[in-house]
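See the structures that follow.
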Structure P
């Protein structure tokens with residue numbers, strides 16, 4: 001059984017299929033058809049709804065794709081749909097803005113845009129154009145054109161929080177959510193079952209008792225088994241309520257990310273130490289997906305084109321695996337064995353990810369993602385470069401790629417061609433030739449094998465050129481500072 005708020009109405013559901021998505025629940029069970037189904041795979045945003053969740057006693061709003069969200073994920077949260085925005089006979093400010101700026105033609109995509117704009121107005125009331133573009137990148141429109149939609153979103157930007165019925169009822173909503181018992185009974189229908197543990201110990205125990213169960217955090221990939229391939233998942237363990245795995249902390253040596261931490265909550269910490277990692281996460285699928293998907297899930301999925309594994313491999317990250325009360329730590333490049341095959345044992349799950357901090361000032365890290373679209377697209381090639389350069393000599397190198405093999409993989413021959421060599425164009429070109437022997441990529445609808453090989457090599461040359469530019473810029477900056485000091489001294493004398 002699950003308990004949640006549908007806007008302000010307390011709902012208790014005990015007779016739903018664990019495989020039911022929030023989209024199907026809204027449209028078929030309670031007949032709220034404002035939320036639309038477009039692609040059914042989290043790409044178009046027509047099904048966008050907003051979830052309100054208590055975090056440290058405060059209400060946070062997240063836009064999510066209802067087509068990829070299982071109903072068990074609603075437990076203890078508030079579900080807001082496009083029908084809930086209208087306040088009596090008055091349109092919500094977001095709805096009115098879209099009308100005033102002529103942001104709708106056929107209207108099919110409009111509810112999704114409205115919900116994304118609503119979440120943005122709650123989270124960033126003073127949003128700029130960059131914020132708006134990121135917020136709407138997961139919503140597609142094929143007839144209106146994006147300019148009036150973006151203008152409508154920008155018109156809502158204000159230094160003051162948006163005052164609407166949700167703001168007026170915020171304390172009442174918090175009180176209702178606080179009264180919901182976080183412990184859940186299993187959802188059972190026919191031969192399908194779903195569990196919702198509330199801590200890591202309970203998760204570990206459940207997974208021991210149900211080793212064939214599927215773990216689901218964001219469900220942004222697993223849900224496709226149901227929505228696209230029409231398969232039933234007999235046993236689900238929904239980990240969205242496991243709060244002690246939804247953390248990000250720091251030690252002197254590492255950034256420690258709980259495997260249940262949503263990707264959108266990892267931006268700031270990772271960008272502080274590795275700007276390229278932060279930038280890549282902003283291009284990871286759409287905001288709706290990042291609000292639910294986790295780095296732990298992206299690793300466990302073991303996709304050869306996952307965006308984060310190449311970066312984690314290049315950074316020499318480690319993962320903590322747990323089975324029952326036993327834990328072990330494994331270098332992440334030893335986790336991937338073969339296509340969709342990992343070193344994870346039965347009933348074992350990823351608990352934490354340890355990313356070393358950049359303590360060596362000589363270490364240089366960059367990452368590049370190549371895809372057909374800038375936003376909301378899967379990588380054709382994703383490359384990460386982590387080189388230590390001392391006195392213009394490469395003393396260590398970790399180079400990793402996604403999209404080039406059956407697993408995310410290091411470019412061992414490329415690394416060998418770099419280490420111990422002068423960091424110059426000739427070394428980079430020799431390493432590019434060696435990289436050609438590291439991989440035998442496949443051709444598919446995203447890219448040909450020749451294209452992948454060529455662009456992967458070009459990424460290394462790009463990395464070299466960028467490092468040269470940074471070195472020149474730094475040298476000129478130092479000269480400017482020295483000249484400024486000399487000028488000031490001369491003037492003083």
Structure Q
């Protein structure tokens with residue numbers, strides 16, 4: 001084998017997956033056909049769940065000072081995300097180019113092997129390995145082999161096509177424009193502000209740049225091989241708003257559609273998909289990049305455990321069973337949002353009713369959690385503890401080494417058994433997994449409330465989700481440890 005895992009694509013999903021695998025000591029080659037980062041930023045900012053994910057790996061400081069906000073929307077209708085008590089605020093002004101640069105630096109610090117100008121031409125599964133035919137920068141074709149290959153190569157994924165994944169859904173019905181432009185003085189417009197001819201958004205970005213989104217109704221989808229021109233944006237903007245933006249200086253211009261598709265399985269043998277390679281949808285609320293990063297975090301530790309021989313391949317099957325429903329939910333809410341902010345005047349009665357409903361806190365909380373990814377609860381079975389399957393909330397702790405938190409304990413990317421009641425019996429039962437799971441005795445720095453009240457111990461997976469908790473789980477601790485971290489060391 002040339003490596004344990006080949007990751008195809010160096011966008012946010014591919015870089016996050018590479019970092020997670022390297023954190024676990026797995027050899028990875030990451031292949032990217034582009035010679036350098038594009039500098040484009042389709043994704044802008046992080047949802048609350050992605051802020052949690054970055055925090056648990058100690059990555060937030062790499063993004064510098066970020067502007068956070070509780071202001072959000074659903075289908076262009078304002079939603080107060082502050083109803084999500086205890087959650088991170090969303091980051092609003094981090095361009096995707098900055099995200100990719102920060103993740104690439106992290107991968108470099110972990111010893112990642114990122115090879116740019118390497119285009120994957122074909123992928124073939126061959127029993128106990130996968131072979132990728134790759135065009136190198138000098139034009140030669142080479143073959144690389146690995147135990148597994150993961151396609152993180154975007155909505156037009158070559159890996160998905162070459163490996164034969166089924167990708168059902170609906171085709172695009174219209175074309176929309178996204179542009180970052182300098183030299184414009186336009187009043188901010190929240191997404192969802194509709195005109196007779198379509199919908200526009202105006203958002204200020206750092207450095208005197210303005211983010212424009214133009215959705216002109218009746219524009220048929222195009223199969224483009226190059227980016228649209230700024231003149232096309234200018235003409236469409238004039239038709240919809242009556243405003244002249246021709247004096248602006250475009251930084252970059254892109255187009256997108258409202259196609260909605262999802263693969264039927266996230267894994268075929270030794271080939272897996274993550275991010276936009278597995279699901280495409282209308283951009284709404286910045287969920288695409290964030291869901292892609294979260295796909296990578298769910299997959300990384302599982303693939304590492306299988307590659308290192310610590311768990312069987314059945315652990316990889318849980319990647320599909322956990323993340324496919326999340327993708328389905330993503331497509332559901334983005335389609336619903338599209339109907340609200342892309343439809344014409346005939347949709348106004350529904351908008352008005354939705355606006356009334358959002359004024360109720362439970363409705364606002366439901367929609368905010370859906371868009372933020374905070375509603376995700378994996379069906380792990382085995383008990384009725386209220387935290388089971390959810391991501392562990394950040395819990396400030398005092399341990400033998402001093403002040404810490406449940407989030408900080410996840411920094412190494414290992415499992416954590418957190419003993420909150422100083423129970424030697426619980427700790428002894430986990431000793432045979434101590435090469436994979438950190439066993440920590442700690443006490444909360446303030447009285448626990450809500451779902452943590454009366455909880456004496458929790459088992460955290462490396463992605464931060466609660467795999468077992470006491471009291472309230474029907475499965476005993478060794479059974480849960482074996483399920484998620486492989487056989488006991490003494491077996």
Structure R
């Protein structure tokens with residue numbers, strides 16, 4: 001891996017190794033439980049519905065309420081970290097998430113559970129961009145590569161093994177908690193991480209610290225994202241009524257108004273929620289688009305795989321979770337070496353990962369054409385998991401490594417938002433293909449056909465990611481841009497610090 005010298009704010013100085021890796025463990029604990037909660041809840045849906053006598057619509061909101069709150073709050077949360085401090089906002093988000101998890105575990109009816117899930121989502125939104133932002137400013141050079149690799153590994157482990165962990169907790173039925181155990185498991189982890197946060201995680205904030213939050217921008221972006229995500233998570237289940245199309249039609253107007261307002265505020269010397277100067281950097285603008293497209297893949301893949309195994313083959317949540325181990329093993333192996341591969345391939349590690357994942361999908365399709373034995377899916381699942389691991393960690397480092405310290409919070413919020421909105425859009429698009437193929441009277445054969453058609457669409461998304469990677473700046477171009485920025489910043493501020501940023 002080559003490196004270039006870039007001038008950034010003094011906050012980006014590398015802490016001591018003891019502080020560095022202790023802080024990373026705390027940050028990863030937070031991102032792990034919030035990511036786990038997104039995936040683990042699906043396993044508990046049948047038991048939750050039966051215990052609370054919940055309607056199908058209420059159960060949909062248990063899932064959708066969390067995702068909607070996350071997507072709507074991420075950009076604002078990133079800016080809050082810039083203004084008030086990223087460690088402080090991480091701690092607030094972690095504490096609120098832990099409290100909301102206890103509320104989910106204590107819920108006596110569906111309405112209470114839905115409300116607690118929305119609070120969980122808002123807390124997760126507050127926490128997630130602070131993790132990315134802190135990693136980006138606390139670690140440099142080889143440490144940054146390792147830290148982002150660990151970040152991708154933690155997220156992937158939570159996503160890939162979410163079904164297995166949830167199935168095992170429900171099967172064990174610890175203390176008679178049944179489905180509630182999937183929420184209570186967050187409480188001890190959250191409390192320990194919260195206690196260690198002030199001791200191990202240094203405080204960092206952007207140069208906009210002390211400025212006021214852009215409330216108009218916050219309202220516009222929140223309403224715009226809700227207008228996009230809400231119909232996507234609810235539309236198919238409700239038969240795409242008129243309100244879903246009206247909402248999708250209004251969304252571009254709201255997001256356009258947000259963009260114009262941010263541009264106007266910046267021109268007047270104000271502090272916009274998102275500084276549009278970020279999008280002048282090709283690595284960021286292309287990277288955000290790539291993150292959105294790649295977000296289409298994984299959430300949808302986990303969904304249709306779980307439906308195929310549990311409804312098409314009648315497997316229990318625990319048994320289908322065990323099959324996910326093949327996916328997890330592939331992910332774990334590639335995540336462990338993705339940093340070294342990225343050092344040799346640079347941006348092309350993302351293309352390699354998306355290509356391998358696409359090949360894994362094709363292998364699954366070919367397997368299904370010859371046998372319906374679930375164990376025969378293991379090679380394809382392992383390949384898909386290996387590809388995921390090559391993309392997840394390096395993607396965040398690739399998109400954020402060139403971002404100036406004062407923009408890190410906003411950039412991290414935008415990156416997380418792109419991934420969340422991509423996930424919702426992917427579930428909607430692949431869900432349409434899956435359920436249209438399934439028909440009104442599904443059989444084991446139609447479940448197989450639906451799974452195959454969904455896999456072809458996911459493979460196409462992987463191919464688009466490969467193309468987008470080619471539009472990212474090369475190592476030489478990034479090095480030249482960073483060197484020029486270093487000169488400009490040195491002339492403007494003598495108190496900046498030069499660090500090696502991997503390119």
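Check the numbers for volume of the Cα convex hull per residue in Å³, for residues 306-409 alone across P, Q, R and tell me which is largest. Display every interim value, and only then the final one.
Working: P: 125; Q: 184; R: 115.
Largest one: structure Q.
log10 I(q)/I(0) by the Debye sum over Cα atoms at q = 0.14, 0.20, 0.26 Å⁻¹, for residues 98-185 alone was computed and gave -0.58, -0.91, -1.26; which structure, P, Q, R, did it come from? Present the calculation step by step, with values, prior to reporting the outcome.
Details: P: -0.58, -0.91, -1.26; Q: -0.77, -1.12, -1.30; R: -0.66, -1.01, -1.21.
For log10 I(q)/I(0) by the Debye sum over Cα atoms at q = 0.14, 0.20, 0.26 Å⁻¹, for residues 98-185 alone, the value -0.58, -0.91, -1.26 is produced by structure P.
Comparing distance in nm of label points 7 Å out along Cα→Cβ at positions 90 and 402 across structures P, Q, R, which is largest? Please list the in-between numbers first.
Details: P: 4.5; Q: 3.6; R: 2.6.
Evaluating distance in nm of label points 7 Å out along Cα→Cβ at positions 90 and 402 on every structure, the highest lands on P.
Out of P, Q, R, which one gives 17 for relative contact order in percent (Cα under 8 Å, 6 or more apart) as computed from the coordinates?
Details: P: 11; Q: 17; R: 27.
The correct label is Q.
Quick check on the output: 22, 51, 24, 3, 0 is P(r) over Cα pairs in 20 Å bins from 0, in percent, derived from one of P, Q, R. Which one produced it?
On the way: P: 22, 51, 24, 3, 0; Q: 23, 55, 22, 1; R: 24, 59, 17, 0.
So the calculation was done on P.
Every read-out reported here was derived from the displayed coordinates using simple, explicitly stated rules and does not represent laboratory data. All figures in this text were calculated on a predicted structure; none of them were measured in a lab. Cβ atoms are built from the backbone, for glycine too; each structure is taken alone.
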